[in-house]
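So, here's a batch of structures to check.
Bear in mind these aren't lab numbers, they're just calculated from the coordinates by the rules spelled out. All values derive from a computational prediction rather than experimental measurement. Cβ atoms are built from the backbone, for glycine too; each structure is taken alone.
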Structure P
Amino acid sequence: MSQSNTKVDLGALFGATDTSTFLGLESCSDLASIEAPIAIIGAPCATPYRSVGAYCRNAPDALRQATAPLTANIERHDFDSGAAVFPDAKLRAVDCGNLPFDETDGAGNREIIRNAIRTIIGRGAVPVVLGGDDSIPIPMIQALGDATPGETFTILQIDAHIDWRQTHMDEPMGLSSTMRRASEMNHIERIIQVGARGIGSAATSDYEDAKAWGVDFVPARELHRSGVEAALDLIPEGSNIIVCIDADAIDPALVPGVIARSPGGLTYWQMVDLVQGAAKRGRIAAMDFVEFMPERDIDGVGALTFARIITTALGVLARQKA
């Protein structure tokens, strides 16, 4: 019997096809015409650095491709959602493709993201942003303040790092500064940060500033010991919630495709329980999934895991809209 080193496309067994959209969902390139309740948008880059450029630019498309084996089975029972991902065809998300970016213009990139999110919210859809570097939440959070004047929000950040730097390489709107910038926005009334571990990007003074502002921290070790309720109980009932997820929050055995691997991360089920539990406490107004780096992934395992969390989150948002 002859042998071959060619990989077999096992997804073909289940009717999978190549896809340019997440889960093979309908595309919508014109944000001003969105009619769906949920809009996926790729943001490959917000704040580039000369040393590495747009270092997570390939993440949105890698996450889409990770869902290719599921495209023919989107209507089947999803045990993680308790039924089909989208319980009704009218509740399906659309995929709006990727936003353009310029590796020499971080401010311009962030403005493009901010305007796009503002438009999506204006159409009545919940934005789900696929990043991209970890500064992408800054313009997303700004857009929520623009689009919903008078509303206040709770941020649930799930991340290995607390992102309270004043600047990084003289850039105040970039790497590791997202939660400090969010704390300066008038529409942010509460920040809950889950999953911190190891030696992070923050100085002790950054951590102390965050505590003084009023951040509630649930480090990864505490979450493992006490369960997700340690974080969920901090979300007031009826909150407007912004969920910000960095891929490195998850244990690198599950998602190795991150910039800074660190042992002790969250499990798949902890991530799912946090998202599903947050939706029971209040209304999720926006979500981002950032800092996945496919070039550091191993055999697509990380892309599959992260994409599966995103898929479950889409089911949560669909049920919220229902």
Structure Q
Amino acid sequence: MMKKQRWTAEQIPDQARRVFVVTGANSGLGLATTRALARKGGRVILAVRDVAKGHRAAAEITAEQPGADLAVRHLDLADLDSVRAFADQLRAEQPRLDVLVNNAGVMAPPRSLSAQGHELQFACNHLGHFALTALLLDLLAAGTDPRVVTVTSANHRQGRLHFDDLSGERTYSPMGFYNQSKFANAVFGREFHRRLAAAGSPVRSVLAHPGYTATNLQTSSPVGMVKLLFGRLLLPLAQTPGQGALPQLYAATAPEAQGGEFIGPDGFSELRGGPTRVQLSPAASDPQTGHRLWELSEQLTSTRFAFPVAS
């Protein structure tokens, strides 16, 4: 039997007239995702913390692809006021949104707190994206084949939610709390799917992870042994960002990608390879955990999801 050909970015359908928001779009996986979507004709809004870097990334893509439809907007996911300001600006500019790619993240920094006093990784990787999704859900419901792609990690399988110490005030481990944030991403994506399906919403929630990919995630914020291991010693084994972005691109654009699915690399231990359906940890799929995290996240972000149904 002939082996099935791996999916590549060349198989992305035409994305003309479709509007995307990609968080963390100025580097790494976000930049690779933006480049691939622009190449297929999509309008991509680069949601970035550093606007100057965002404009440099947009200029880089435009130099390669004259006429690329790109816009740069400020978004600091660790600051919920910035999340609300971004959503307000987008609503004023766009009548609809077709795909939101919750891609941005920080990895294993020394313990620090967000503007609202939450542990930074939980704030940026989970709470900011949770609030952003809630605030843009009505625009997504007005979109064509609308999707929310939440980027988690294979590390979610080592994570758990420290409900009694979410801020790490009593005990903090950089990688332990990174794993917690990625576990929260996985729990959110699956619980979001349940709630969308129950409401009959047209929006799909799809999860993805990039395997082991060489980005500045491993070098910009980690410290100590984490930075040495992932940012230097193991780096020769890593995929390029273009390869690592394939699961989230598949989740965002492939007609056959379904709500509730988890897309990751098909290679050994899901470290590298082409996109395929992979399994969430049983703990991340648990409805009770999903309900508890959802209620807590709404409380911590002061946001509520309204689940519209397609007219």
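Listed values, structure above:
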{"item": "Origin of the value 2.0, where distance in nm of label points 7 Å out along Cα→Cβ at positions 95 and 127 was derived from one of P, Q", "result": "P"}
{"item": "Identity of the structure behind 2.0 (criterion: distance in nm of label points 7 Å out along Cα→Cβ at positions 135 and 151, calculated), options P, Q", "result": "Q"}
{"item": "Comparison of P, Q by distance in nm of label points 7 Å out along Cα→Cβ at positions 119 and 207 - largest value held by", "result": "P"}
{"item": "Mean projected area of the Cα convex hull in nm² - structure with the largest value, from P, Q", "result": "P"}
{"item": "Per FRET efficiency 1/(1 + (r/R0)^6) of positions 39 and 87 (r between Cβ atoms, R0 = 30 Å, to 0.05), the highest-valued of structures P, Q", "result": "P"}
{"item": "Parent structure of the calculated result -11500, given that helix-only ellipticity at 222 nm (-39500 (n - 2.57) for each DSSP H run of 4 or more, over all residues; to 500) is the read-out and P, Q the choices", "result": "Q"}
{"item": "For distance in nm of label points 7 Å out along Cα→Cβ at positions 71 and 247 computed as 3.1, the structure of P, Q it came from", "result": "Q"}
